[in-house]
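Following are the structures in question.
FYI, it's all coordinate maths here, none of it is from the lab. The structure presented is a predicted model; accordingly, all values stated were derived computationally and were not measured.
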Structure P
Amino acid sequence: MDQLQNVLLHILEIIDFQDDKQAFIEQITQICLGKTIIAVMKDISPEKQKLLQSMPGLQDKSVEEQMSYITRTTGLNKEIVEKKFLEISTRVLQEYIEAIIPTISQKQSQELQEYLKKVSFSM
């Protein structure tokens with residue numbers, strides 16, 4: 001999860017993002033966590049699904065606390081949940097990059113592509 005946040009921060013710096021970077025990163029992280037919850041729900045019993053859905057204020061917890069709650073509640077291995085999160089966050093980042101490419105300068109686009117190659121992230 002820290003990797004996602006670090007990559008996002010660097011991308012936002014490259015494209016000269018003017019709004020609150022930390023708030024945006026938190027929003028994207030929450031989207032990825034939400035999609036992860038939806039994805040793992042397919043692999044758990046209806047009883048565990050209800051438990052996972054019923055946690056009030058889950059989004060107010062830290063990312064680590066949320067991931068811990070997901071693994072405890074679902075009974076799924078932590079590595080499985082983290083792998084699902086990584087798959088989803090990669091997809092979300094790809095979609096974001098595809099959306100911003102037409103709006104940034106040629107220089108920013110080149111710098112972004114170089115950075116993504118360096119961190120082994122494909123577009």
Structure Q
Amino acid sequence: MLRTPRRARREAGIALVLTAVIGFLTLGLFAVAIRSGHDSIRGERLQWRRAERAVSITASLADGVSLLRTGEPPIDPFACIATQTDDDGVDWDVKVTFTKLTTLQYDLDAALASEAELLSLPAMPLTF
């Protein structure tokens with residue numbers, strides 16, 4: 001019966017462990033790369049949403065505050081549609097709701113308008 005030297009068996013075991021360690025390190029590297037790519041896309045989407053909100057909703061709220069300086073809404077609560085145009089020429093229709101809290105305080109709420117709201121609500125007037 002032939003015997004294999006002990007040293008050859010030990011080296012074969014080390015090669016197997018070394019291959020497993022390299023495989024785990026490679027999988028870890030791929031996991032980090034996928035996670036960083038996901039985080040990058042998520043951050044870009046968040047920046048796009050912030051810019052969209054700044055162009056449409058925040059600008060509509062500012063128009064609503066300017067409108068309140070001209071007088072009081074005819075009814076409480078009063079809702080209307082404000083249209084904002086961004087730098088790319090895209091029109092954003094925003095529903096602005098004025099709710100009276102006290103004699104001199106109003107709560108303004110703005111959100112992107114739905115199709116039903118576009119059909120039922122008036123455009124934002126120039127003055128109250």
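In terms of relative contact order in percent (Cα under 8 Å, 6 or more apart), the structure with the greatest value among P, Q is P. Out of P, Q, choose the structure whose coordinates give Kirkwood radius over Cα pairs in Å equal to 19.8 when calculated. Label of the source structure: Q.
Out of P, Q, choose the structure whose coordinates give Rg and Dmax of the Cα atoms in Å, for residues 26-81 alone equal to 10.4, 29 when calculated. For Rg and Dmax of the Cα atoms in Å, for residues 26-81 alone, the value 10.4, 29 is produced by structure P. If helix-only ellipticity at 222 nm (-39500 (n - 2.57) for each DSSP H run of 4 or more, over all residues; to 500) is computed to be -24000, which of P, Q is the source? Source structure for this number: P.
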